[in-house]
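Please find the structures below.
What follows is calculated from the coordinates using simple rules that are stated; it is not laboratory data. This one's a predicted model, so the numbers in the text were calculated from it and none came from an experiment. Cβ atoms are built from the backbone, for glycine too; each structure is taken alone.
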Structure 1
Amino acid sequence: MDLKTELNLKKKVATKVREKAIKRAETRIMLAGKTPTDFNEAQLEVLVKEEEDKIFNSYKEKGLLVLASLLGLSLWS
């Protein structure tokens, strides 16, 4: 894989994660009984960043579980 393709792939993944994080942040705001206009831009960015971190951590966890299963390791034995 050349560098240009790798950078393009990273950008696509980051965009998809960002979109998912924005949707999750909107849901979080609605569950709190507020609207996005109740927050300033910096506060909204913090909420989205928190959701992005949760998504990336989830991907990392899943990756480790897949790796463990490929190596024949069991977490339940």
Structure 2
Amino acid sequence: MSPHLGVIPSSSLLPDAAWRRSSRSTGMNNCVETASAPGGLQAVRDSKRVMLPALLFTPHAWRSFVGAVREEAL
């Protein structure tokens, strides 16, 4: 299974999603937002363009990415 599963054409297709921003966001909409998606997937979207596509990731791929960011490996 590919860690990046695809794209939702618009994040509005996830009407029940509770989108979250990083606590380190500057409040100027210059970050990404994440939300749980059906099937245990993680959705990610641009906070400046919330109606554009959202990416979908498996839980493992998302944890790996967040871990690498925390360790400053990226």
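Observations on the model:
- In this comparison of 1, 2, the computed figure -27500 for helix-only ellipticity at 222 nm (-39500 (n - 2.57) for each DSSP H run of 4 or more, over all residues; to 500) is attributed to 1.
- Origin of the value 2.6, where distance in nm of label points 7 Å out along Cα→Cβ at positions 39 and 63 was derived from one of 1, 2: 1
- Origin of the value -0.90, -0.94, -0.97, -1.05, where log10 I(q)/I(0) by the Debye sum over Cα atoms at q = 0.20, 0.21, 0.22, 0.24 Å⁻¹ was derived from one of 1, 2: 1
- Value 1.3, calculated as distance in nm of label points 7 Å out along Cα→Cβ at positions 15 and 55, assigned to which of 1, 2: 1
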